[in-house]
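Trainee: Each structure below appears as structure tokens.
Readers should treat all values here as calculations from the given coordinates under stated rules, not as data from a laboratory. Quick caveat: nothing in here was measured; it's all calculated off a predicted structure. Cβ atoms are built from the backbone, for glycine too; each structure is taken alone.
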Structure 1
Amino acid sequence: MNYKDVVDKYNMEDVRISTRIIDADDGGSPIFLIEGTESALKMMSEIFLSAANDGQNGGFSISPKGAGRAYFSSSSTTGIYINRIES
């Protein structure tokens with residue numbers, strides 16, 4: 001299943017993603033936080049899986065201020081870009 005198929009599959013679901021950068025408790029590197037409803041996390045897991053399986057991967061992005069913004073909460077501060085690289 002490709003990215004578009006995954007997004008289409010969850011189109012009518014209660015998908016709400018919240019993304020932001022948070023400070024590490026131990027003063028280490030900042031952490032990228034993804035929070036979401038059950039449907040949102042399932043959708044994101046399927047998007048990651050499609051990236052891993054797609055040999056013609058051109059990358060996938062979703063953003064609170066761009067494509068896919070309907071899935072994001074208003075508190076989201078960053079988008080997500082997923083791209084498979086060859087090992």
Structure 2
Amino acid sequence: RGEDHLSNTSKHVELFRAFDAKLPTYAHIPLILKSDGPGKMSKRDRGALIEEYQQRGFLPEAVRNYLCLLGWTPKDGREVLPIADIISQF
């Protein structure tokens with residue numbers, strides 16, 4: 001979740017408890033900002049669609065790796081990680 005959801009996390013936790021549902025583990029990461037102006041990137045902004053990266057030949061694993069490393073760095077400093085390592089270290 002984006003850090004803009006930090007303020008409403010307590011409300012979401014209370015909803016899960018009210019429905020006696022298992023609480024998810026939350027991780028709040030910095031927002032991805034627009035490259036061409038102020039504010040956060042939205043799904044309408046250029047570069048926000050996965051299809052654009054697919055058409056340009058980016059490997060799905062490379063896009064996932066890049067997104068996972070936004071706002072987080074593994075302790076060993078590696079920049080290319082298999083998904084299993086990302087999950088276990090995050």
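Trainee: So mean count of other Cβ atoms within 10 Å over residues 18-25, computed for just one structure, reads 12.2; which one of 1, 2 is that?
Mentor: Only one of 1, 2 returns 12.2 for mean count of other Cβ atoms within 10 Å over residues 18-25, namely 1.
Trainee: Assuming 9.1 is mean count of other Cβ atoms within 10 Å over residues 26-33 as calculated from a single structure, say which of 1, 2 it is.
Mentor: Details: 1: 9.1; 2: 12.5.
Answer for the origin of the read-out: 1.
Trainee: Going by volume of the Cα convex hull per residue in Å³, which of structures 1, 2 comes out largest? Intermediate results must be reported in sequence, preceding the final value.
Mentor: Details: 1: 108; 2: 146.
Answer by largest value of volume of the Cα convex hull per residue in Å³: 2.
Trainee: Sticking with this one: If relative contact order in percent (Cα under 8 Å, 6 or more apart) computes to 32, which of 1, 2 did it come from?
Mentor: 1
Trainee: In terms of distance in nm of label points 7 Å out along Cα→Cβ at positions 34 and 50, which of structures 1, 2 is highest? Display every interim value, and only then the final one.
Mentor: Details: 1: 1.3; 2: 2.5.
The structure with the largest value is 2.
Trainee: So, one more: Who wins on mean count of other Cβ atoms within 10 Å over residues 10-17 among 1, 2, i.e. which is largest?
Mentor: 1
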